[in-house]
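What follows are several structures.
Derivation of every value follows stated rules applied to the coordinates shown; laboratory data play no part. As the structure is a prediction and not an experimental result, all values here were calculated from the model. Cβ atoms are built from the backbone, for glycine too; each structure is taken alone.
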Structure 1
Amino acid sequence: MNINFDNQIALVTGATRGIGKQIADDLLDAGAHVIVTGTSKKTLDLISDDFEKICVDFLDLNSVDNFIKFISQQKIDICINNAGINKINSLHEISMYDWDTINKVNLTMPFKILQTVSKNMVKQKYGRIINVSSIWGTIGKEKRVCYSSSKFGLMGLTTSSAAELAQHNVLVNCISPGFTLTDLTRKILGIEEMQNISKTIPMKRMASPSEISKVVIFMSSRQNSYISGQNIIVDGGFTNVWCGDNIT
């Protein structure tokens with residue numbers, strides 16, 4: 001199957017590292033003009049100048065307003081809501097600041113972006129929107145209250161907006177990655193913990209970013225002409241056998 005994005009404009013948020021960067025790279029390689037976001041000019045400077053780079057802080061009102069104004073004036077064919085943050089904390093230790101911050105980045109911003117880009121997509125009778133969630137938006141675990149709440153909410157955003165937009169050939173879907181081999185994963189978990197987690201995954205290994213991106217690329221492409229409102233879990237079968245023991 002030959003997938004190309006010639007003459008299409010894609011927006012990928014949180015694209016300076018990990019899964020987001022892989023998705024942006026793959027879209028670019030397939031011919032798209034790719035707009036990427038990052039919170040730091042320093043990190044944006046580290047990625048290729050082949051991207052159109054936008055520095056935006058999703059926690060700063062003025063920065064968000066300027067960004068929303070910018071994308072409202074663009075012809076965006078593909079939107080990947082990938083940016084997200086997390087903080088692991090027990091229920092009784094969660095501050096309102098953490099709750100508001102995580103939900104603002106993980107749920108409110110995807111809503112604002114989806115609401116904005118979909119207007120022009122409806123006019124042009126074409127659009128593909130992918131919200132990047134997580135296995136923790138499908139199953140629960142202790143110390144994930146803020147993160148899971150935001151990601152479960154992202155699925156609600158996906159299904160409801162898909163129901164409204166599908167008639168306009170604007171397809172909205174959700175991708176939920178499992179444990180993925182990114183630099184951040186390696187830094188946080190370390191080799192021993194990564195090995196322990198891999199043993200609990202039916203495929204006995206973590207995903208590579210490219211394995212997540214391949215699914216996103218198909219769902220974002222013209223080849224996807226009839227899938228909407230779905231959550232595609234890419235986790236090597238982990239959620240099918242999840243028991244909650246000894247997983248970070």
Structure 2
Amino acid sequence: MFRHKGNRRTYRHNLRLASILSFIAGIVNICGVLSFNILTTNVTGHFAFFSEEFFKNNYLNAASFLLYTLFFLLGAFVSNVFIEITSRIRPDISHTIPMILEAIILGYIGYFTTSTTGHVVIVCALLFSMGMQNSLVTQISENKVRTTHLTGLFTDLGIELSQLLFYRSRNETKQLSRSIYLRLIIIACFFIGCFSGGLLFSQFKLVTLLFASVFLILAMYYDVIRYNFIFYKRKIITR
């Protein structure tokens with residue numbers, strides 16, 4: 001689901017990618033909201049908050065919101081730099097460095113942060129990790145999947161649902177249905193991540209992010225096992 005690209009990539013790969021990473025993004029999102037009352041998976045609202053604080057002359061608060069957007073951007077930048085560098089050497093594992101970094105960041109925050117840790121630092125780290133994730137899935141899926149925010153998803157979903165009223169050929173209906181189903185999976189898994197993350201947060205606070213880190217590592221491990229199983233199975237069949 002992570003290593004397949006181009007003609008080798010299938011609809012099922014995108015479904016698996018979307019479901020797992022949108023679930024993790026949902027957990028990160030609810031942890032940011034419940035801990036700091038700040039969204040940590042997208043930056044849309046932060047521009048409005050920056051403007052509000054700026055015109056209230058709360059320049060320090062305004063600067064923090066600007067910092068959040070920059071760290072999301074930095075995460076996307078760093079993720080793609082690692083993907084580009086690694087893809088020139090080992091394209092089959094170009095996804096691993098951003099995913100390992102994300103897992104480390106989430107695990108570190110979940111395990112080591114305390115009530116005395118500055119919330120701006122934690123929020124910046126979470127936005128950095130989500131910027132990396134969004135860049136990663138965009139690259140892997142060739143712009144078909146995004147997992148960290150839902151605004152564009154609901155827009156695309158509304159467009160495609162309306163297109164079902166006008167495009168009636170079998171092939172058009174099939175393509176629209178598959179795309180709609182993919183978007184619904186992302187939305188559902190993001191919601192499940194938020195809901196389950198909220199339940200875990202009530203007991204474990206920011207340690208909940210450690211669960212998200214473990215899920216990410218398990219997804220990578222599962223992908224390696226599945227890939228090797230299919231590879232050796234095909235190798236045996238072709239003998």
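Looking at structures 1, 2, which one was relative contact order in percent (Cα under 8 Å, 6 or more apart) calculated from, given that it came out as 19?
Values: 1: 19; 2: 34.
Going label by label, the one that fits is 1.
Which of 1, 2 yields 31, 15, 11 for semi-axes √(5λ) of the Cα gyration tensor in Å, for residues 106-217 alone, as computed? Corresponding structure: 1. Computing distance in nm of label points 7 Å out along Cα→Cβ at positions 34 and 74 across structures 1, 2 gives 1.3 for structure 1.
The maximum of volume of the Cα convex hull per residue in Å³, for residues 50-129 alone over structures 1, 2, that is, the highest value, falls on 1. Tell me which of 1, 2 gives 28 when you compute percent of Cα pairs over 31 Å apart. Of the structures listed, the value fits 2. With helix-only ellipticity at 222 nm (-39500 (n - 2.57) for each DSSP H run of 4 or more, over all residues; to 500) coming out at -27000, pick the structure among 1, 2 it was computed from. It was calculated from structure 2.
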